[in-house]
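Enquirer: In the part that follows, the structures are each spelled out as structure tokens.
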Structure P
């Protein structure tokens, strides 16, 4: 498998994302081929959707002010968390653990990093629509059938730092189920499923970086995936609470 970081300019509201991607590939002499995968950061989708909020336009509620006091946040930022999160579980200084679209994430996916001064970027409203649309448009313009993956930063309990997290996938299966297969000693595998999309998201995330890299796209070639023509969202990759070792162990509902 080979991965190529694709640099672009700063994405603006209303930009033609497919044209930006294809032009950036051309500038770097990268050839898009059949069964390649394009990994895109969720931020460029959020910009395209105008999911960028000026904090001074947000009026914090009393509940937001309390959340801000508890976790050392701006009250306006805390208000956005309350609006965007499906559930809030607690947190630490500067970060609140939330459930958003079936994903455990910090601050409901809201980020003021790589956002204009005094602004925050929200998760895209409909990443499934975007992966489908981008895949179809790439095929229309190039004739190539590719996979598309929208990613954001994710967290692993008790591990320092961020990894990659898949928010939506089109063109390949995001999970590989090994249950019922046999290991190298012939024993049946009971519970193991492989998070293919998240693994690819982490590989792409390594190249995208977290600071000034301006690398919102990664081209992935020869990925060991099973291609199909379906669209998958976060809930398709979500495990039921009762089966999740973390949620079940801590009694979260």
Structure Q
């Protein structure tokens, strides 16, 4: 039986990048993909772009929401796939076979989560790599040392969200991090690593677009660690320090 994959896109006023994100989902070689799009009431032309791609969108909701994590929770509730992942409106799949590789990893019935590598690219030229996030093989103990998988590459069986819940909307920037900690640490699920770049992510996201947001992100990361009883300041420090090699290895992104 073919694995049914749900890809959720949350969008609010992303007309300049949305079409590329949609094309990258609709161009995937895996045949059984459900694309769920949650629009927060865009006013910049995003809705027109969504209508142009409506033929390939399985479910489209456009209404005000409580922010990106509220929108993603709506997407999880609407999804019917065996596994669920996310494609943000600023991002793109790196290759047409990304979801093929995800599906292959889930052939192991004991695997409940799958993730791969990610590259940060220039906002107006996605061929230019700025950082290369080589996630590496999963070890649960590494979560206490600041390790985390790239969330845009993170796919989880739908039953895990039913059991452990979606995004905690009390977090405005780090709900994705808290959710992964809850799944991987508290849920103790088996996770598989795909040693391939799955997603190109444009720089300039919400968490790092200002010094104030960076401080808020660190504060929320610390709260997420404490909430899931993993660690504290040491884990937070290591989480930031371990990002430094991503800038050094960017040239090897597609070797």
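Enquirer: Can you tell which of P, Q yields -0.36 when log10 I(q)/I(0) by the Debye sum over Cα atoms at q = 0.09 Å⁻¹ is derived from it?
Expert: On the way: P: -0.42; Q: -0.36.
For log10 I(q)/I(0) by the Debye sum over Cα atoms at q = 0.09 Å⁻¹, the value -0.36 is produced by structure Q.
Enquirer: For the read-out mean count of other Cβ atoms within 10 Å over residues 15-22, a value of 19.5 was computed from one structure; give its label from P, Q. Can you show the working numbers first?
Expert: Details: P: 16.9; Q: 19.5.
Source structure: Q.
Enquirer: For FRET efficiency 1/(1 + (r/R0)^6) of positions 119 and 143 (r between Cβ atoms, R0 = 30 Å, to 0.05), which of P, Q scores largest? Numbers along the way, then the final one.
Expert: Values: P: 0.20; Q: 0.85.
Comparing P, Q by FRET efficiency 1/(1 + (r/R0)^6) of positions 119 and 143 (r between Cβ atoms, R0 = 30 Å, to 0.05), the maximum is at Q.
Enquirer: Continuing with this model, one more query. Please state which of the structures P, Q yields 0.40 when FRET efficiency 1/(1 + (r/R0)^6) of positions 47 and 183 (r between Cβ atoms, R0 = 30 Å, to 0.05) is computed from it.
Expert: On the way: P: 0.10; Q: 0.40.
Computed on structure Q.
Enquirer: Among the shown structures P, Q, from which was the value 25 of relative contact order in percent (Cα under 8 Å, 6 or more apart) calculated? Show your work: numbers first, answer last.
Expert: Numbers: P: 25; Q: 22.
Structure of origin is P.
Every number here is computed from the coordinates shown, using simple stated rules; none is lab data. Everything numeric in this text was worked out from a predicted model, so none of it was measured. Cβ atoms are built from the backbone, for glycine too; each structure is taken alone.
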